[in-house]
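Enquirer: Pasting the structures in now, so scroll down.
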Structure 1
Amino acid sequence: MATQTKADRTAAGKKAAATRERNQKREESKDAGRKGVATRLVTEARENIDRARTEASKAGSSVGNVAKATGGAAYKAGRSVTARVGLGGKK
């Protein structure tokens, strides 16, 4: 094999640097998406808690509505935690 010239080494270094930069951007994008999902789920869990409080404070509300809103809040909060740490979902 022919000896490697300085231009070849420089080109290979630039190519490697570009690949590292692309990979870093990809990882940052994944992380931002995961955090965005977790934030949305926390917001939905808070809304479910507020809904449960509202239903519970109404005199004629059914127990089912309160239970449904409370269960929804717990479910969303759990999904938020797993999304934040990156345990759940698609890889």
Structure 2
Amino acid sequence: MPVTVPAQEIKRRGISVLNEKLASGPVWVISNNTPKYVVMLADEFKRMRHEAFVNECLQSEAEYRAGHFKRGTPAEIMSDIMSGIDDEDAE
């Protein structure tokens, strides 16, 4: 279950309320009964960004090894992309 804090409590108590709750992980800030923001420690954010980058690289490598790529000039590739978009619009 995510850790939450009402925005009003942050306004009332200041950033210290987040410092207390961040020890348990990211904190969801609730405004108007809706999750509005997620606050996390910078180290956790950096770790998540690095993990996402590594996963994207691994996926790109797998797609390349599977032959899911096309050779050509940037203009040729963009022309093919735009032709595909035009074909979809005609349907």
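Enquirer: If relative contact order in percent (Cα under 8 Å, 6 or more apart) comes out at 31 when worked out from the coordinates, which of 1, 2 was used?
Expert: The structure behind it is 1.
Enquirer: Suppose P(r) over Cα pairs in 5 Å bins from 0, in percent works out to 2, 11, 13, 11, 10, 9, 7, 9, 11, 9, 7, 1; of 1, 2, which structure was it derived from?
Expert: 2
Enquirer: On mean count of other Cβ atoms within 10 Å over residues 32-39, which of the structures labelled 1, 2 is highest?
Expert: Result for mean count of other Cβ atoms within 10 Å over residues 32-39 over 1, 2: largest is 1.
Enquirer: Can I ask one more? Match the computed value -19500 of helix-only ellipticity at 222 nm (-39500 (n - 2.57) for each DSSP H run of 4 or more, over all residues; to 500) to one of the structures 1, 2, and report its label.
Expert: Here the read-out was taken from 2.
Enquirer: Taking distance in nm of label points 7 Å out along Cα→Cβ at positions 16 and 40 as the quantity of interest, name the structure among 1, 2 where it is greatest.
Expert: Working: 1: 3.9; 2: 2.7.
With respect to distance in nm of label points 7 Å out along Cα→Cβ at positions 16 and 40, the highest-scoring structure among 1, 2 is 1.
Enquirer: Sticking with this one: Which structure, out of 1, 2, was distance in nm of label points 7 Å out along Cα→Cβ at positions 24 and 80 calculated from, if the result is 5.1?
Expert: Values: 1: 3.2; 2: 5.1.
The structure behind it is 2.
Every number here is computed from the coordinates shown, using simple stated rules; none is lab data. Everything quoted here is computed from the prediction, not taken from an experiment. Cβ atoms are built from the backbone, for glycine too; each structure is taken alone.
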